[in-house]
Structure I
Amino acid sequence: MQKLKSFVYIFKNSAFKPAYYQEILQAPFKFSLKYFLLLFLILSFLTAATLSFFLYQEVNPFLNQLKTQLPDFYPEKLEIQITDGQVTTNVAEPYFVPLNPDFFPEEIKQGLKNIPTQNILVIDTQANPSDIRQYQTFSLLTKNDLAFMAENNEIRIQSLEEIKDFTLNRQLINNLWAKVTPYFPYLIPGMITLSLLFLPLATILAKFIYLALFSSVTLIVVRLFRPKVKSPLQSINYKKSLQINLHAITLPTIIIALFQFLGVQPKIPFFQSIILLIFNLIIFSALRTKSK
């Protein structure tokens with residue numbers, strides 16, 4: 001309990017009490033490193049817990065639905081044969097495989113209903129890959145190519161010339177899916193385990209590298225900011241600059257978390273860095289005033 005009270009005290013002062021950094025300058029570096037590690041370890045586990053809740057509440061029902069219904073996406077009588085890179089089918093063309101938004105979770109469903117794309121796949125062996133836009137589809141299968149829409153509404157084209165003999169039909173889909181579905185019960189526990197193992201490590205490492213680089217900037221700022229008279233600012237070298245930022249990152253983290261909680265995305269570039277730099281200036285001002 002005492003350690004928890006101590007952490008809360010450091011957390012509160014690191015975020016809201018610039019004068020507290022006078023004490024930080026006098027503390028050993030490992031004191032600040034322990035605080036930083038504990039802060040982002042807690043935040044990482046909270047993020048992992050939130051992700052786990054989302055996976056069980058939203059993704060797991062969708063996976064159960066996917067397990068039984070995905071083969072139905074493929075039309076029962078459609079057979080696509082590729083021989084020496086050329087496509088033939090057993091249906092009248094152009095053949096449309098429509099997009100069904102009702103199959104997806106509610107969040108995705110609403111987005112799909114608002115986009116102009118109406119089909120997952122269109123088959124037209126007489127068309128050109130560039131015709132994909134007029135068909136309002138995610139992908140277009142032509143005589144020799146598979147065209148699909150990529151990022152920024154860009155058309156990507158995959159040649160089929162390397163495929164010598166391949167037949168796609170409902171039976172093949174069912175056989176392949178029967179081999180995959182036994183692994184479904186392990187997907188959610190596996191994703192949760194990976195998030196608990198790697199999310200804290202990745203978060204802490206990324207934040208520390210970011211602060212190590214950012215502290216070089218704040219060191220330049222403090223060199224310009226410090227007075228010629230004796231002052232705590234004069235004792236700040238790179239190590240102390242990094243130590244200050246191991247605590248100062250607390251305030252930007254709180255602000256960004258509040259934005260995320262409200263569902264608002266800050267549109268200011270380098271938002272975290274701007275807040276951190278301003279807070280560094282406030283800290284330096286408090287230390288300068290303290291010296292006077």
Structure II
Amino acid sequence: MTSQITEPGVYVDVHPRDYFNEVCPEPALTNSGMRILLGASPAEFAFQHPALNPGCEAAIASAEQRLGDVAHQLTLGKGRGIRVVDVDNWRTKAAQEAREEYLAQGLTPCTRVEFARAQATAEVMQLKIAETLGFLGVDPATPYDTEVVIAWKEETRHGPIWCRAMLDVFCIRATAVIDPKFTKVLMDGAWEQHASRLGWDMQATWYKRGLSKLFPDLAGRWRFIDTVVRPVAPYASRAREADDATEASCALDIERAIDLFAKCLHSDSWPGYPRMIEPWTAKSWTMAERLARSIEEDESE
């Protein structure tokens with residue numbers, strides 16, 4: 001197993017624990033990190049980065065959340081390990097003690113009820129991945145790698161930085177990354193807001209950027225597909241792909257994040273929020289809704 005990366009490239013044998021503890025030679029920028037860097041502050045980003053604040057609770061919680069989905073592990077056949085506790089729920093003291101013991105061992109505990117649901121969800125997800133490969137023009141039985149780590153470097157005006165990502169399903173024959181996602185939000189209208197709020201559009205743009213750096217001859221040809229399954233019966237599923245306009249808007253934020261990260265890293269300065277009274281404005285749609293309600297009330301009188 002590769003526990004430390006020294007050169008940019010594609011790595012198929014990095015353990016998730018090493019990846020989330022920082023596998024690059026220096027602190028690296030990730031998709032989840034960009035959300036904190038741009039959405040919160042550099043200080044909060046540094047606090048939650050395992051290489052800048054080793055052993056921090058936030059970094060550990062993030063790793064647990066990333067690997068905590070049993071269906072995800074069953075789908076990919078990889079992960080930190082699953083332990084099924086032979087109970088229906090966690091209400092008893094014995095069940096809770098078993099859960100805490102497995103968590104302390106770095107494993108993912110689940111009840112037999114949770115495992116059964118995860119297993120059914122994973123089976124649907126595996127079929128959806130195969131179907132998606134067919135849509136991409138390759139044999140649905142085409143082999144692919146799972147939990148593949150890519151690491152690359154970006155040159156900035158402040159100096160070079162490392163970047164990394166973990167690709168859940170990597171199929172070079174399809175020139176594609178497929179990312180299994182388990183969510184109850186599948187409907188049009190709700191999906192777009194939900195996906196952007198969680199940074200899934202940024203993720204697609206970020207991964208394709210990294211792959212284009214590592215495979216320049218394939219730049220512009222990579223595709224990133226979210227295969228989505230609702231983790232409750234009847235386990236509805238969809239395959240979604242961010243369009244060019246969405247990714248173009250994400251690319252602007254990615255450039256901002258790269259520059260800000262490089263500036264903070266090379267100056268070793270991670271500032272918080274401005275120390276002043278800051279004005280703020282409600283979102284335009286919030287103000288529009290208030291105006292519409294006011295007009296409706298006036299017309300009803």
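Values in this text are rule-based calculations from the coordinates and carry no lab data. Predicted model only: the values in this text are computed from it and were never measured. Cβ atoms are built from the backbone, for glycine too; each structure is taken alone.
Please state which of the structures I, II yields 1, 7, 14, 16, 17, 15, 12, 9, 5, 2, 1, 0 when P(r) over Cα pairs in 5 Å bins from 0, in percent, for residues 77-244 alone is computed from it.
Here the read-out was taken from II.
A value of 18.9 was derived for mean count of other Cβ atoms within 10 Å over residues 149-156; which structure in I, II was it taken from? Computed on structure II. Calculating FRET efficiency 1/(1 + (r/R0)^6) of positions 197 and 221 (r between Cβ atoms, R0 = 30 Å, to 0.05) for structures I, II picks out II as the one with the greatest value. 3.2 is what came out when distance in nm of label points 7 Å out along Cα→Cβ at positions 133 and 253 was calculated for one structure; which of I, II is it? So the calculation was done on II. Assign the value 60, 58, 49, calculated as Cα extents along the principal axes in Å, to the correct structure from I, II. Derived from the structure labelled II. Structures I, II were shown, and relative contact order in percent (Cα under 8 Å, 6 or more apart) at 24 was computed from I. Which structure, out of I, II, was helix-only ellipticity at 222 nm (-39500 (n - 2.57) for each DSSP H run of 4 or more, over all residues; to 500) derived from, given a value of -15000? It was calculated from structure II.
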